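Following are the structures in question.
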Structure I
């Protein structure tokens with residue numbers, strides 16, 4: 001289906017999210033920090049990015065800004081995730097397409113991923129009502 005890059009400094013989150021996405025037919029690559037996320041985004045081709053907001057190297061906001069400013073990835077949707085409640089309002093100031101608060105049920109993650117992939121295939125803008 002889709003090729004997804006996940007960046008999160010929590011190994012358990014990487015494992016759970018990548019396993020669930022793979023079970024749903026997606027190809028998954030991951031990065032344990034913002035530096036590696038930028039490197040992989042620059043070198044690879046992805047259909048969706050999932051970035052934790054608070055991680056070492058570069059924050060999810062910084063990685064998002066980097067990919068959205070690149071010609072290659074400008075239209076690729078970005079889902080930001082965070083365990084910090086204050087980020088729910090703050091993410092809207094970024095170039096991200098959606099936000100999901102941790103902890104989340106994997107069914108909510110899959111629904112959000114499917115929604116973003118569907119929107120990009122239909123050329124629709126970011127979701128202002130995302131949770």
Structure II
């Protein structure tokens with residue numbers, strides 16, 4: 001080799017730098033998506049005033065003065081509907097705890113939402129019977 005000839009260095013082109021950066025960005029994005037999808041969502045703890053909901057229902061049924069067999073069927077349907085509504089909310093990531101067991105005043109109250117879900121389910125159930 002001639003000592004007078006300049007030494008040749010490899011200088012990467014802008015295209016090759018861009019390609020490497022795109023590959024690195026894609027790897028980082030795939031890693032972020034994988035971690036986000038596999039990370040378990042933290043359940044949301046909420047309180048519900050079940051005794052209040054049940055008292056309202058029992059009072060309403062007592063005022064109806066209906067036949068015992070019809071009242072039993074109505075109570076069974078209401079309890080099943082309430083159980084289904086709580087199960088639906090649980091599948092959405094909520095942990096429902098009766099308000100009497102809650103010490104913290106900062107726990108969100110899901111009672112109105114549960115009332116709404118029960119009413120919707122009862123309306124859907126009565127609509128199915130008449131169809």
Structure III
């Protein structure tokens with residue numbers, strides 16, 4: 001993707017991170033796990049988030065296909081120290097890392113809007 005597209009996506013991610021309390025990081029990565037754009041509030045390993053997010057998406061899509069569930073939407077991982085939400089585009093994924101206190105419902109509502117905006121930019 002071009003530098004201007006990356007900057008537009010980063011602006012969307014930055015606005016998203018500030019729209020709901022408790023978002024630590026949001027990253028758009030290729031399905032191979034390479035970071036495209038990101039917005040992070042604290043020191044987070046961008047390459048690691050991108051790689052893990054792509055792996056989570058790949059495994060989740062595979063599970064959905066294997067179980068004939070059709071229409072993968074997102075994956076959420078809950079842990080004592082926070083949450084991870086991964087959603088997909090055709091050739092990319094959006095990974096969101098949350099604090100344990102983040103309001104998951106508000107995050108998911110805002111995430112749908114972010115996904116639509118990014119889809120328009122990347123032409124999906």
Quiz prompt | Test item: distance in nm of label points 7 Å out along Cα→Cβ at positions 44 and 68 calculated as 2.1, pick one of I, II, III | solution = I
Exercise. For the read-out relative contact order in percent (Cα under 8 Å, 6 or more apart), a value of 21 was computed from one structure; give its label from I, II, III.
Key: I
Quiz item: If helix-only ellipticity at 222 nm (-39500 (n - 2.57) for each DSSP H run of 4 or more, over all residues; to 500) comes out at -15500 when worked out from the coordinates, which of I, II, III was used?
Solution: III
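Since every read-out is calculated from the coordinates, none of them should be taken as a lab result. Keep in mind the model is a prediction, meaning the values are calculated, not measured. Cβ atoms are built from the backbone, for glycine too; each structure is taken alone.
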